[in-house]
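Trainee: The structures considered in this document are given below.
Each reported figure results from applying straightforward, stated rules to the coordinates on display, with no laboratory input. Bear in mind that the values here come from a model prediction, so they are computed numbers and not experimental data. Cβ atoms are built from the backbone, for glycine too; each structure is taken alone.
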Structure P
Amino acid sequence: MESIYLFDPAFDSKGHFLRFQDHYLKLLESEDSECRLLHNRVIANIQSKMSSTQGRPVRKLFLWVGLFYNYMLSLWSYRKEKILFLSQGNVPFWLFVTLFAKNYSVCIISAQYFEKGIFKGLFLRVVEKAKHVIFTNSYHKDQFYRSGLVVHDRIYSVAERNMNFDQKTIKVLGHINDQRNPIKLVRSTNGNFHFYLKGKVDAGVLAELSSSDNITFTNEYLSDAQYQAEIGVGLIYVPVSRQYSDYFISGVLFDIIGSGGIPLIDFHPLYEELIDNELCYSTSDFLEKSQKISGLDESAHQYFKGLNKLTYNNISKIKEEWILS
């Protein structure tokens, strides 16, 4: 039986990281192969401190050395084994992989490193050495690395929409900050919609939003249970910027679709097929063209079936060409 090791260089034991890990375990486990997880809890702890290094190059270098040391501890014994790296990592990780890793594939969660940073060349070397370069969507693959493969970050499902809600209300869920600020949408509705902001709101953004009288705040963090209940019904605006969508795909959008809610998002080519199949609505179409909300038809279900088929086909390709070879 062939073994493949899974390792996330940005590992955390909750949220996206845990779900993504479980997703690949289910996809890759079979009678012919077994998956083994590699962990180093110290790595997540060190990375949580990186946000404090802006303008402090000595501290940043010190933390990078700590990360490199812990990648050595975690991966040295497995450097010749088949390893799937579940995200693209960081500079110390790229250095380790370039120098020592022999037989790996890598998942690209953020595509920004194809274009940005003084260490772009080191990142591209990691990509070039990989057996497979795996993206979570076709748009980013086509933009940045056409020879990559697409394995979506979940098996997509469509819940029937709960239409029992006031279509003149829009919810915004989760942490509201400078990067996730719905103020432009609020202003563009000219008071024709009422907004419910449910999540912690940063002080600076709260002051800006409080000037609008068509917003109701629940200014506290949502529990997982509260979040799951909220995404299952109503119009829900996902406030991601165009710059964000240039490199990342929103997982929240698919959480909403899979739970019966109806997502609104600012248009980006990344989401064009979802919008065409009315799995979500662009804010411009919804507001400027007075687009009507309706239940989902068969085309939406068929579209998701096609995405899932692509995932399964490419997992089979990865197994045949790499894991079982």
Structure Q
Amino acid sequence: MDNNIQVAVIGKSGQAAQLISIVNKIDGVNLKWVYLPERVNSKELPLTDNFDKVLECQAVIIASPTYTHADYLRRFKNFDGYILVEKPIVSTKEETEELRGYSDSWKKRIKVNYNFQHSQIIKILNLLINNPDFGQPIALDVLTSNGLTFLEKYQSSWRANLKYSFGVLELVGTHYINLAISLFGPIKNFEAHCQWKTKKGSQLPPDTVSLILMMEKDVRVNLYHSYAGPYLNRILFIGTNGYFDYDGKIANLYSPRDSYNSEGLFAAPPILKNYQLDDDSVWQESLTGSLKDFFDVVKRKGEFSLTILERAFMAMEPIFALREKMER
């Protein structure tokens, strides 16, 4: 008898391909099916277009385009297994409210793959909040950028169509909105500035967004995300006694605040601690950690936190508000 967890993945390219690769390396998990709605042949993957086969599995990973998530989740409403769904969970406010109305027993068997929550960087940020060398949190700044909008594969994809996606803020920014909520509580208010640095049209999402969040715990979070610039991955976390600065390769904790030069004037604090954190490795480790966490819960027939699921719903609220504003 096969005691491995039987899992089906919906989707096979992009993020789905990365998840499939990781699933195949996890002990005790068997990739039973890769579901595509249209018939496709493959020698490498166990493809099927028969959804009934998916329903026979103990666990399902939804890694299809975001705008398809709601329909798939409806088809799983009577599913008694576990579901890992790529972030964001759904595309609209109405779909979010529909899911909020599902039974708690169903929602406790679903996890949204905000895998960044499993990264070493997030663990460090959580520790800093209660660290006297850092002090009380004041602000968190995140800047990310790459040139994706200049590539034809992006311009012709669903991600570049406002009907299906809000672009970089939905695809990248939600990770950090979710992070901000997990660290500092709900969003009290926000303001946003959207830009179209390549081309603008009624069907195009912004390729560059600045989002300022004021959080319940009196911390300001400034998010800048762009698909129209050079590669950048920067996190700056400022406290009352020090600050954490990450450039995608190296992170330093600077402290204490009361550092002075030879003339008795305030000076930049020294490096108190150094971390080697290559962003590619951090990202892959976070994906693996998220999947292992998911399958650990499946194996012991446990439950996922409703609080964490609600956080996933809340992470999309600024995007829903911006979309509504653009549609007026």
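Trainee: Can you rank P, Q by FRET efficiency 1/(1 + (r/R0)^6) of positions 199 and 295 (r between Cβ atoms, R0 = 30 Å, to 0.05) and just name the one with the largest value?
Mentor: P
Trainee: Given that mean count of other Cβ atoms within 10 Å over residues 55-62, derived from a single structure, equals 20.8, which label among P, Q identifies that structure?
Mentor: Q
Trainee: A follow-up question, please. Which structure, out of P, Q, was helix-only ellipticity at 222 nm (-39500 (n - 2.57) for each DSSP H run of 4 or more, over all residues; to 500) calculated from, if the result is -12000? Spell out each step's value before the answer.
Mentor: Values: P: -12000; Q: -8500.
It was calculated from structure P.
Trainee: Further question: As an exercise: semi-axes √(5λ) of the Cα gyration tensor in Å, for residues 183-302 alone, calculated from one structure in P, Q, equals 31, 26, 18. Which structure is it?
Mentor: Going through each structure in turn, the value belongs to Q.
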